[in-house]
Structure 1
Amino acid sequence: MDIFAHTLWATVGAKKLNDSLGKKEKKNISILWASFWGIFPDFFAFTVPTLLSIYSLIFSGKSLYDISHHGPHLSEGDPTFNLASYLYQYSHSIIIFLLVFGIVWIIFKRPQFVMLGWLLHIILDIPSHSLEFFPTPFLFPFSNYHFPYGIMWSNQWFMIINYSFLLFVFLYFLFRKKKNI
């Protein structure tokens, strides 16, 4: 799924958690931080490789085509692609998420529900990534299994359906809020 949609779905998730949790936990769920955690997996996997690609564009004489050419036909030997793939398996693993979430829970002595945006990101990516382009390694490091029936999130009809659902959900919250005023 694209980063903008991940941000919006994390916002929806935070709003729903704020509506359903008690007053004490409610102040713990920041929509801004939930949105950050909603994009964290992609931010973690792609920021450094993107910066390296920009550096290559500026200082090594590579063309824009060279650094933007990706997909199944991208050379597996490309170091930027390899770094992104390596980081991606960590940031898109439910196992790694649960480990980090548990450590943070121990440190803060309570669950940090705001981090659930990260889990939501992984769950949304499982069916919205095909095997051809960054399939979601959600069981890493215990399994190399990838959901085999994923749909490319960039598919036009998928984008239309996804953003239609988002529009519907945001309108629901808007009208429900106006009704409660």
Structure 2
Amino acid sequence: MNQAHIDFLSSPQWTKMLREDLLPWLDAAGDLGDDVLEIGPGPGLTTDLLRTRIAHLTAVEIDPALAGPLRERLDGTNVEVVEGDAATCGFDSNRFSAVICFSVLHHMPSPAHQDGVFAELGRVLAPGGLFVGTDSLDNELTRGGHEDDTFTPVDPGTLSNRLERAGLTLTNLDQGEYQFRFVATKGVGS
């Protein structure tokens, strides 16, 4: 991530957006259960809000410069911070009651990598579990904010098929001007 992204994701403005917009939507998405996986927490403002609502939260962060400080800051809490790639996290199959991924997918290097993450999340998500996420839409403003940064936007029109290949069923997709939000479930017989 470029420095502008890190600065924004550490800002009071982002915290306010999370509290006023994201958390009410997340509450409406369904019961997250008690063992949740967060993909790409960055500096951890989402993690801070989530950990007060969940018994155990595991946060996977690929960037060592972000994972280390987050692990140190949350040591002794109900959060386990793991440095690694969500496509190869290696957790037990069917472990997590929910997976959360906020504005992370477009930072992955390729659609193939995104599909690898979807497959791994489909494997580690418990049957009946939720995969809840948001991501940026491909537009001029968003592209401008990703100068000197990875920007691999997800086409919301292809998301259902991509998740289906990972054993997940898209149950809700809301598209706004700059972002989309989604909820998917893993089948009970999966």
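Coordinate-derived values only; no laboratory data. Source: prediction; values computed, not measured. Cβ atoms are built from the backbone, for glycine too; each structure is taken alone.
Mean count of other Cβ atoms within 10 Å over residues 45-52 was computed and gave 18.8; which structure, 1, 2, did it come from? Only one of 1, 2 returns 18.8 for mean count of other Cβ atoms within 10 Å over residues 45-52, namely 2. When relative contact order in percent (Cα under 8 Å, 6 or more apart) is calculated for each of the structures 1, 2, the largest result comes from 1.
With distance in nm of label points 7 Å out along Cα→Cβ at positions 29 and 149 computed over the structures 1, 2, the top value is the one for 1, the highest of the group. Computing helix-only ellipticity at 222 nm (-39500 (n - 2.57) for each DSSP H run of 4 or more, over all residues; to 500) gives -21500 for which of 1, 2? Computed on structure 1.
If you line up 1, 2 by mean projected area of the Cα convex hull in nm², the top spot, with the largest value, goes to 1.
Work out FRET efficiency 1/(1 + (r/R0)^6) of positions 53 and 173 (r between Cβ atoms, R0 = 25 Å, to 0.05) for each of structures 1, 2, then name the structure with the largest result.
Of structures 1, 2, the maximum of FRET efficiency 1/(1 + (r/R0)^6) of positions 53 and 173 (r between Cβ atoms, R0 = 25 Å, to 0.05) occurs in 2.
As an exercise: log10 I(q)/I(0) by the Debye sum over Cα atoms at q = 0.11, 0.16, 0.21 Å⁻¹, for residues 21-84 alone, calculated from one structure in 1, 2, equals -0.42, -0.63, -0.87. Which structure is it? It would help to have the intermediate numbers written out before the result.
Details: 1: -0.42, -0.63, -0.87; 2: -0.23, -0.48, -0.79.
Clearly, the read-out refers to 1.
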